[in-house]
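Colleague: Take a look at the structures listed below.
Nothing in this text is a laboratory measurement; each read-out follows from the coordinates by a stated rule. Worth saying up front: this structure is predicted, and the values here are computed from it rather than measured. Cβ atoms are built from the backbone, for glycine too; each structure is taken alone.
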Structure P
Amino acid sequence: MSRRKRRIAVITGTRAEYGLLRSPMQAIRERRELQLQIVVTGMHLLRKFGRTVDEIRRDGWRIDATVRMQRGDDDPCDQAAGLARGVAGIAKFLHDAGTDVVLVLGDRIEAMAGALAGVTTGRAVAHVHGGDIAAGDFDENLRHAITKLAHIHFAATPAARARILQMGERPERVFCVGAPGLDRIAELRADANPDAKRPAHALILQHACGRSPAVERRVMRSILRAVERAGLSRTIVYPNSDRGHTGIIDAIQEHRRTSGNGAVRTVRSLQRDAFLGELMAAQVLVGNSSCGVIEAPVAGTPSVNVGRRQRGRERAGPTVIEADESYRSIVEAVRRARRKRPITPNTTVYGSGHAGRVIARLLATVPIDPASVAKGFQSPVDTRGPNPRVVRRR
């Protein structure tokens, strides 16, 4: 009698996190021991942010469930209400579908909803990018809470793994696999045209940090003015749905109305390969996205990291220039970034671009019986010695 496939439910709530989860999803689908289930929620279902659930379908994925969470307005209570809706809706799917493992990534409320739904229905929870630090992001507390809910941990760097161990998680359940966001870049770089760079073009990606729309609008205006002053044409991507996002959108729309024809392109969302193509072709990336400190260095694009949102997160290379949120600081940082020589390292602290396959292999082989995934207090491991190496692809 054949053994039942292990059912892995991947929870995706934003275009960015979907882009990072694509390589694990593909690798899960390719393994005969695993059955992929896809639950789409969050920003994916909102027209305001491009309704990217349609993009997932166009990519050829079968969606097993959609769960509406946020309404898309800028009301702080919408996040709390959306979390409650997400837990209830995802839990129902997990129960009905007989899911074995819930796979979530990062620190957003969609990942928290998936983790809570998994725990409360008796499923194992696997968490990607736990142990990271991004102390300027109001979701930071959620990341560490998800770590304590999770049973299997896929850390992106040795330092992140060490932090998870310091939180009392069991060493045999904590794996350093690298960042899955690098997997597709590694593939695209092999076929990239070295002359494809657009020498006077910037990619702008700025997210809200949970502050008032007025504050977020002011910061975004400074970024747009600084890039315009540098004489760069620009592709501007809409922010995520976090509190304060309406201020950023207002600044984008105002900038588009007042800028010269052809200088500005605004998009609500970009398909992952299209976004990576824009990233690799741009002379500089400006904003506060984690892409600027993880993917951009590997894509060979200098970046300007604006503000404190990524404070504490490890940089993947020396081409990341720091700026505070003032206009003058951003102007100077853009100038310095444009003078940086693009570097495309083969290996970084985030691995070399094989995380998806490693994650799928571990999901197929790690024990998930009740005894092995029982949560209990584990004395923190002494992590003062050499950091463990990234798990290799097999």
Structure Q
Amino acid sequence: MKRVMIIAGEASGDLHAARLVNGVRKTHPEIRFYGIGGSEMRQAGVNILVDSSELAVVGLIEVLVHRKVIFAALNRMRELLHSDPPDLLILTDYPDFNLRLAQTAKDAGVKVLFYISPQVWAWRQGRVRKIRRIVDMMAVVFPFEADFYSRHQVPVRYVGHPLADEVHASADRTTLLRQFGLDSDCPVVGLFPGSRKSEIRRLLPIILNSAERLKRQFPDLQFLLPIASTLTGAELEPYLARHPALSVVTVAGRPYDVMQACDAIVTVSGTVTLEIALIGTPMVIINKLAWLTYQIVRHMVKLEHIGLCNIVAAEPLVPELIQHAARPKRIADEIARMLTDEDYQQGIRENLSRVRALLAQPPAQGDVSDLTLEMLGLKPSPDELQR
């Protein structure tokens, strides 16, 4: 029986890893998966040894605060790689943690498949040399990433973006609003504070203060907030309780339906911006890091944009408010324009439609499930088929 250790440190990775596992098990249900992940991977049948909700933090300061928990998880996986090596290690996103684990796997003679590339093309490009030494195969989801790794002599396969086929609402907007108990005649704004506890602490108060401003301007405004799989309603409640007048409706397990139901969205940066773009809802992207983290990172990043939807399109399809610009008044003003200026709103929707076209480029050599089976020796590689 083949055994695969699989690691996902946050909500988006948990979802992508779960899809990978489900894809593999369609033809090889006997393969055993175990490692670090969340509810999606657990539902896919992965034996979760460490819950990823304990590891989902962002920023240098936040990582330092949680270092004991993070390194305890890292050391547990390292010990297993040496004491009971799997047939394959699959690392999903979460680069700083996963690259350390990849080094251990290399030392232990375990093959490494890295799925969802670190953004080395954006910042800290020197990491590509380390990746070349310790990763057997990069499975990338953007075509331009395959070009980048090929230039640096890293084995790479473009496997297509999993979101291109997965992001769909379950019903039309009117039906969804009825299911959520909202009035279809009144506007709806989505509040997307992220999937990490550190993001909630840092950004949810700003988002809720923005919502308060909007509520004063639009008294009939309604608010929806999706609860990420790495969080619970109880963890959000203390923040929402400070703003009872907003009557925020929280929804667990249905992020795409929430996106579809909204007229506009305030969101943190990350994979979620791609998902919202694929649904087509106008959004404003915000981010605000700890002061020291921001001072360090801003000199290292080589990109003009932080939102993945803007990065993929190589232009600002939607506005970004970063650090000092991420103030409640600025955020509220952007959302208000989206709610009142029909030409502006329609222009954003048309721009976002390009993201789906960019992500829909099909892989020439199979998806990540096919690549996993190849690396386990259960399926011939394209090169072997051509011999």
Structure R
Amino acid sequence: MKILVLNCGSSSIKYQLVDMAKDGEVMAKGIVERIGINDSELKHQPSGKDTFKLIQDVPDHTIGINLIIEALMHPIHGVIKDKYEINAVGHRVVHGGEKFTGSVRITQDVINMMEECVELAPLHNPANLKGIYAIQKLLPEVEQCGVFDTSFHATMPEYAYMYGIAYDMYEKYRVRRYGFHGTSHRFVAQKTIDMLGKDRASKIITCHLGNGASIAAIKDGKSVDTSMGLTPVEGLIMGTRCGDLDLGVLLFIMEKEGLDVKGANNYINKNCGMNGISGVSSDMRDLNEAAEKGHHRAKLALEMYAYRVKKYIGAYAAAMGGVDAIVFTGGIGENDSLIRELSCQNLEYMGVVFDKEKNHGLRGKDEILSKPESKVVVMTLGTNEELVIANDTYEIVTK
């Protein structure tokens, strides 16, 4: 069975074609960028072949997905001969609210419920739905499934997901913590359990660190807490998001700067975080380079980022009554050795004995970063959210 995995953003579509008959082998992957903007670009990477690039205007997601299907069938760069070799389509959906606690087959009733969740993720869910509607037009006979970022965190206890606000805000609007990056946290947690065994990995802290970043506390394979909340703004400092913030600060800035709600939302999502602190970039590579040259604010941003990660590690160790493994994943977690080292600095009291030499310069490899005598295993593991989506889609479609 061949499954097309789609991750539709507002102006981009990431994709993979996965062959489940070959243990999830990726046949091709790529991205369509600048949808709705002039000079859109398709980057198509078929397995074992050179990357194929195409620049043309892509006004909407339907045309973008059609371009992907054509690339998959291309006589030179393609990997299939007919579009109906695609047996199912799995979609990443950002927000499932309380309506979706697991992955589902897409039906009209499901689409209606997804539409109701749009107000919880107005920047993400509409784009996810566009991908579903496009497949209905282009591959009407092919089954579709939705895999939700939030569903892995549906196991959080009530005392962990509720906010300290008037309860009627939950009753009226379902304001609570939902969490995100669920497919990534789920994947690396299971990978940790497979590597260490259930007895040595019953309490795991997974750190998904990228431009968007979150940490999860996972006990016996289930999420019991996570750093992101109703929206992806809460928690860690991120590329352009502020993370945890005294609400009084936001009100103060709104008054001083004359910001309305839309302006304030744009500020905390796009003008803050590593980019806002450093004044240099939201990219860790740029910040590391600037810090090495003595740029004070770049160095400060890196220290603040790692400090926030460390605080959450400590909090979740306390919440679970200990920790067996700390796992770093995501673009930064897998590739930035400095952030990993700073995040684990002074955690010896928890039983962490970090191996600085093994960690130094390590990029993109699954590796244990703690010394043999460490009571807590520290690891860096590659995540694979697309494989989770493909596996869930396969299970749903074949049942």
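Colleague: Which structure, out of P, Q, R, was distance in nm of label points 7 Å out along Cα→Cβ at positions 262 and 334 derived from, given a value of 1.9?
Modeller: This figure was derived from P.
Colleague: Which of P, Q, R yields 0.65 for FRET efficiency 1/(1 + (r/R0)^6) of positions 118 and 366 (r between Cβ atoms, R0 = 25 Å, to 0.05), as computed?
Modeller: Going through each structure in turn, the value belongs to Q.
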